[in-house]
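Structures follow.
Only the coordinates and a few stated rules stand behind these numbers; no lab work does. Owing to the predicted nature of the structure, the values given are computational and were not obtained by experimental measurement. Cβ atoms are built from the backbone, for glycine too; each structure is taken alone.
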Structure 1
């Protein structure tokens, strides 16, 4: 009974009940799902097929998969998950997660077969994408692994170079930019710290604040200058390039500063409208607050990956968090010893 197709092998039956429903099929969600089906849990992964890293051609730092495409990594993980008889993967955009009764999850007596209906469940509704059916399912445990929404700097041509010449993950992509004249573009208060990390691979780095007065303080600018890092505060008109990739950053006054690559600092947000009914505790930036097992403030709801503090992270970190949380979820479903 593998779930290798979009609809899985259990059928698109409204009211289907699972041990665990995972929202999001990236590295965090797939790792959580893989470890749970290995514990004989009946697991449904709902994925909207809208990965944030879809523009990235290769990812780095994932042991045994260094240099693989993020989309290929997802496909491999999905295939491994679907190889287990209690696994199901469905393409769907989740509309709501609603508590049923007290939503205090009860132990599942057995996961080798579908669990029986319970009073303390969550109801998850989703709209099908790419021809998949709408779903209404229930489960005593929900794992949120849906990742972040990303807003790039508002430059007309930036998407033409994002994922090739320009990247957002310094740990993932800085090695390949070694020795190049690089740009760091953003408006947030963490630009100076990001610039220090990038300076490990180049001695020609310019930080572009796009006229944001708060992105780099005067003290930070002086400290960066001491490391040979320039700060350009004038507003940006666009980024330009040719078939070889990025060639420069054009300022609004017409000045072009030659650059062959670099990094952008997107604005990230946590898309949780579908989970409003849960009233989850979040931090000041909207990330879902979890304990060291991935448990949220709502019993039976767990969260993993980028939607938890500190936010955007490497794929291997997200996958590791999924494995850790899967163990906690499995133990939770077994119920108290005494």
Structure 2
């Protein structure tokens, strides 16, 4: 068992004690975490998006902070502000909630675009610039943002540049009836989140993140990724296809998926498993496609079905 697989299994098992019946979705989020990528959780209220973020932070003993986005929120409420100290006669920087290892940006689409943009530098460069001074953020650093896809009043849709910063988009969905009964029973006395313990030290997680990048991928696999991403840009129903950042995200998550499967090399099934989560939210559908209710997720599935899969040599080490 490689270190990536070991770390992921412990995290998935621990978080699954709190989030019942969502093994696949938790696995996707752990894959994103191993790739040092930010996650967009898009789903209806009450399905456990916030609890999942807290459970992941508790599982690694990470510093966790929550940002509740509202229309009157200012960028300084995210990044921090410089305050004049009358005693010393100098300005002192007071860090904002973004200075944590796991940051939950709750209902991110309720904030104005100006406030949403305050996250861009932190998500891309792991640093924050305030009043001309740049401050580094700690490692690991992960932004988990939530948004409700059915409420439009009082919301500001995330612009393409912001969506592209998110490594993956994950939908949780409602639990099955039997799983919901288990959830009720587990929370009858105390919430299981209160009893969750650290199962992966931060140092081991950082080691696993570095190890995942060493997973082997040959030229055919990389060509397959590029073919998929390129196809999103020429699809007749698509206005704006996936960016090169999307290709990198697909490549990294395929490496992590291979590690979780116990392999030290990537195969086409890893690419197919991660394509929708990494590419669909980066695709902007054309007006006619929206009228016909064609989704970006269905476009990704069409492309996966149409692009030839590399031959049997993909697992070869050369």
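Between structures 1, 2, the greatest calculated value of Kirkwood radius over Cα pairs in Å, for residues 146-185 alone is seen in 2.
Which of 1, 2 yields -6000 for helix-only ellipticity at 222 nm (-39500 (n - 2.57) for each DSSP H run of 4 or more, over all residues; to 500), as computed? Comparing all candidates, it corresponds to 1. Which structure, out of 1, 2, was FRET efficiency 1/(1 + (r/R0)^6) of positions 26 and 202 (r between Cβ atoms, R0 = 25 Å, to 0.05) derived from, given a value of 0.85? It was calculated from structure 2. One of 1, 2 was used to compute FRET efficiency 1/(1 + (r/R0)^6) of positions 74 and 122 (r between Cβ atoms, R0 = 25 Å, to 0.05), and the answer was 0.50. Which one was it? Source structure: 1.
If you work out mean projected area of the Cα convex hull in nm² for 1, 2, which one comes out largest?
That would be structure 2.
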